[in-house]
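Undergrad: Take a look at the structures listed below.
Throughout, read-outs are computed from the coordinates displayed, never taken from laboratory work. Because the structure is predicted, anything quoted here is derived from the model rather than measured. Cβ atoms are built from the backbone, for glycine too; each structure is taken alone.
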Structure 1
Amino acid sequence: MILFLVSIFNFLAGLAIYKNVFAKKLIFIFAVIVNILVLGLFKYYDFFRVSAEELLNKIGIETTFPLIEIILPIGLSFYIFRTISYIADVYLKKIPSAGFIDFLIYVAFFPQLLAGPIMRAGDFLIQLKAGGAKKLENLYENVTLILLGLFKKLVISTYLVVNITDDVFAVPENHSNYIVLLAVFAYGLVIYFDFSGYSDMAIGFAGLMGFKTPLNFNAPYLSLTIKDFWRRWHISLSDWIRDYVYIPLGGNRKGKLREYFNLILAMVLVGLWHGAAFNFIFWGFIHGLALAFSHIFYFYPKRILSKAFCWVLTFGFVSFGWIFFRSTTMNNAFIFIKNIFSFNQNPEPFKIYVFFVLAAGFLLFLFERQISKGLVLFQQKLSLFPWLFFVILLFILILKLSSDTVPNFIYFNF
C-alpha cells in the first residue's frame, strides 16, 4: 500500500512539474519534502522521538511524545530514493515525465525493489520503452551472476554470520582479542558478500528480463584510497548522494571549507540512511572526515611499497568503520574496540572451519572476475541439456553447502 501511494504521489508530482504548471519549483520542493517525511515517519520517528525526549529531559523539560508502533516496509529507502531522483531529473529537464504504468514498473521493478541497486529513471525507462531485449541475451552471464550471488549469500556470508560475527558482536567482552579482531574482518566479508550477492542476483534476474543494470560493486577492498573505495562500494548509492546531495549543496564550487563540510554532511546522511542510530551517524561522520582529509592531502600511490601501505591503511580504516556499522549501540562499539586491545586474556577455542571460510572468501573476492568468466566460458561449450544439468547441479550444491538457518539480507533492514 505504501509503495502504491508513494508511486501515485510522485507520478502526479512529476507530471505537474513536466507540464510546467504554476509554481513547479514549489511542487518539486513539496514532493521532495513529502518523500523525506514518509521515509522519516517509518524509519526515523522512534529514533528522533527518543533523542528529543532525552535532550529535553536533560535540560529540565519533562515531556513524552506519542509512541507509535511502526513497521518499516522492506525496500522503503531504496524506492524513496528512486522517486526523488525521478522528480529531480524531471525538474531539471533531464527526462520527460513517464506514463503511469511505466512509472509503476520503474518504482516496483522486483529485482531492485527490496535492496537496490538504485537505478535512475532515465536509464530504466528508455529500456522499458524499447520493450527490453527482443531476445534472451547474455544468458550465461546472467545465470552466472545469480549462482555466484546465491553462493556469496548462502555459503560465505551465512556461515560467517552464524559461526562468528553475530555472537562476537553481541557480546564482545566474552571473547579473546584475536577472535574479536577476526570478527571485524569476517564482517567485512559478510557485508560485502551479502550485499554484492544480492546485487549480483538483482542484475542477473533483470538481465534475464532484458534490462541492463549498472554495476554496484567493483572490487572495493582493493581500493588504495577512501575516495577510491566510495567509487567502488555501493556505486548506485554513492552516485545518488553525489548527484542529489553533494552537488546541490555546492559540491566543490564554493571554496575548500564548504567542500569539506559538504563531504562530511553527505556522508553523515549516508550513515543516517543506513539506520536510525548514532552508530550509523558516527560511521558516516568518520567516512566524511576521511574523504575531507583525502581531499586536503591528495595522494595516489604509484610505487609498489606506497601502494601496499595505502591499501593497508584504507582497508584498515574501512574495517575499523564496520565496527560502528555492525554494533547495535555506540557503547557496544567502544566495548568491542577496547576488547581488541585487551591482551591479558585466556586463549579461546577457535573453529578452524571459520578460518577456511574466511580464506575462501578472500580468494573468491580476489579472483571473482576470473571465476565468473571461467563459468561463462564453460557454459558456452555445453549444449542445452548438459547445461541445464550443470546449472541445477550447482544450485543443489549451493543449497547443500548452506547453513540450516539463513539470515535475511542485511540491506533488507535499510
Structure 2
Amino acid sequence: MTPLVSEGVYGAEIEVSDYVRIDGLSKIKRSIDSTDYSLGVYRFNDLKLKCENSKGTFNENDYRSIFPFTRDKAKVRAAALKINPDTGDTDTVLQFEGLINDEATRQNITDDIVSMTALSKDSVFRTTRVPAGIITAGTLVENALFQILSLPDITALLTVNIANINPNLNYAIDTPGELDNLEVREALDLLVRAANSVLLLDGDDVIVQARENPSPGIPLELRGRGEITNNANIIAISEYNSGKQRQFNSVRLNDGAVTVEDSASISEYGLRQIKFDFPMVNDTDTLMDIGANIAEEFRYPKIELKLRIPAIVAEGYDLLDLVRVDAPLLRKPKGADFLPVYGVATYGDSVTPYPQVFGSVAISKETKFKIISIEDDPKTFITTLKLRQSGKEFNDGEF
C-alpha cells in the first residue's frame, strides 16, 4: 500500500503481505461484452481484502497506523506470486492496482480484522463529472473522448494519449449538451458504445479501439483432454453456446428515430433486435452509420464459451488477445490396447476395431477465439476465461 501523507501527495510503498488473510481475498475480473444479451464497453471489478489489525496498523487517526493522513484513496498493488519450490524463484502471475474506497471499510473489533475494498483505477470515472461546455457541436468522438479523459482527476491516475484513442466509428456529436454534468463513466458508456468500440486499461494507459485486437500477437494455445499429445492444460470447459444470445440484426436507435436491419441475417435467423438511446446524436445519417456499424459486427452468431486454466498458462495475455482451443472428442481403444489409424482399421475387424468416441462437443483448433473476460482467483491460481469467436462474417473467425 502507498498511503497519502498530505492532500494529493503519496509517500513510500509499504509491504503489508504479512497482514493479509488469504481467505479474505476476492477474485479479480476484467471484461467486455461478458453479460449475455448485451454489448459491453469495459468492466473492471474491485479487490476485497481482509487484514489482521490487532496493532492498529490500518486505522485512521492512530499513531500506530501506516496512514498518517487518511486511509481513503491509498494506493493498493496486489501481486500473486508463483514460487518454484526447487529454485525459490518467483513469477508474478496475477496483479491488481487500485485505490482504497474508505466508504466500504468495516472493522470487526472482536477479531481484530479490518475489511477493505480497493477500487480499480477506472473507479475515477465514477467520481468525476463531465464539465458543462467541454464538448462543442460537431466534435468528433475521438476528440470528445480525449477531452473527457484528460480531466485532471483522471490524468492523476491514468495516462491518456490521443494516439491510443481509435474508435471503430469516428462520428460527430450533434447535441453535446446531453453530456454536460454526467458522471464520466456514463458519458464514456454512451460515446464508446455508439462508436461500436471498447475501452481498455493497459497498465495505466487508457485504450479505445474496435473489438478486434489490431496486434494480437501469438495466440494462447489451450488443449483439452482429447488433444492428441495428451498434454492438456484446460481444467474445465463450460457454458459452450452458439452465441445467438449476442446476435443482433436489427438496431433501433433513439426510440425508433432510426432502425437499421440486415435482411439476410433476419431471413436466416429471424428478427433479433437491440435498442439504444444516444441523446448526443440526432443527425439521421450519423445514426444510420452507427446502426449499420453495430449490425455488421453482430448480425451473425459467434461461438462463446468459458474455460478454467492454471493462471500461469494465461500469464501475459489480456482482453481481445487471440486463443486457439484444441479440444477434440476423446477416443479410447475398443477391445484393443492401441488406437488404429482411420482408413486402415475395418468395421467388424476384431483385431483393429475403430475406437470408441466420447464427449458432447468437439472444438476445432482452427476456430479463432478472442478473450472477452478474465477472472483470476489469487487463492487457487485458477483463471477463468470467457471466449468469443473472432470475426464478423458468417464464415470468418478461423485460423
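Undergrad: If you rank structures 1, 2 by distance in nm of label points 7 Å out along Cα→Cβ at positions 15 and 375, which sits at the top with the largest value? Walk me through the intermediate numbers first.
TA: Details: 1: 4.3; 2: 3.3.
Going through 1, 2 one by one, distance in nm of label points 7 Å out along Cα→Cβ at positions 15 and 375 is largest in 1.
Undergrad: Sticking with this one: Comparing Kirkwood radius over Cα pairs in Å across 1, 2, which is largest?
TA: Values: 1: 23.4; 2: 24.1.
Looking at the calculated values, the largest one is 2.
Undergrad: Tell me which of 1, 2 gives -21000 when you compute helix-only ellipticity at 222 nm (-39500 (n - 2.57) for each DSSP H run of 4 or more, over all residues; to 500).
TA: Numbers: 1: -21000; 2: -3500.
Matching structure: 1.
Undergrad: Continuing with this model, one more query. Have a look at 1, 2 and say which one yields 15 for relative contact order in percent (Cα under 8 Å, 6 or more apart), as calculated. Let's see the in-between values first.
TA: On the way: 1: 20; 2: 15.
It was calculated from structure 2.
Undergrad: Check the numbers for mean count of other Cβ atoms within 10 Å over residues 199-206 across 1, 2 and tell me which is largest.
TA: On the way: 1: 23.5; 2: 17.0.
Of structures 1, 2, the maximum of mean count of other Cβ atoms within 10 Å over residues 199-206 occurs in 1.
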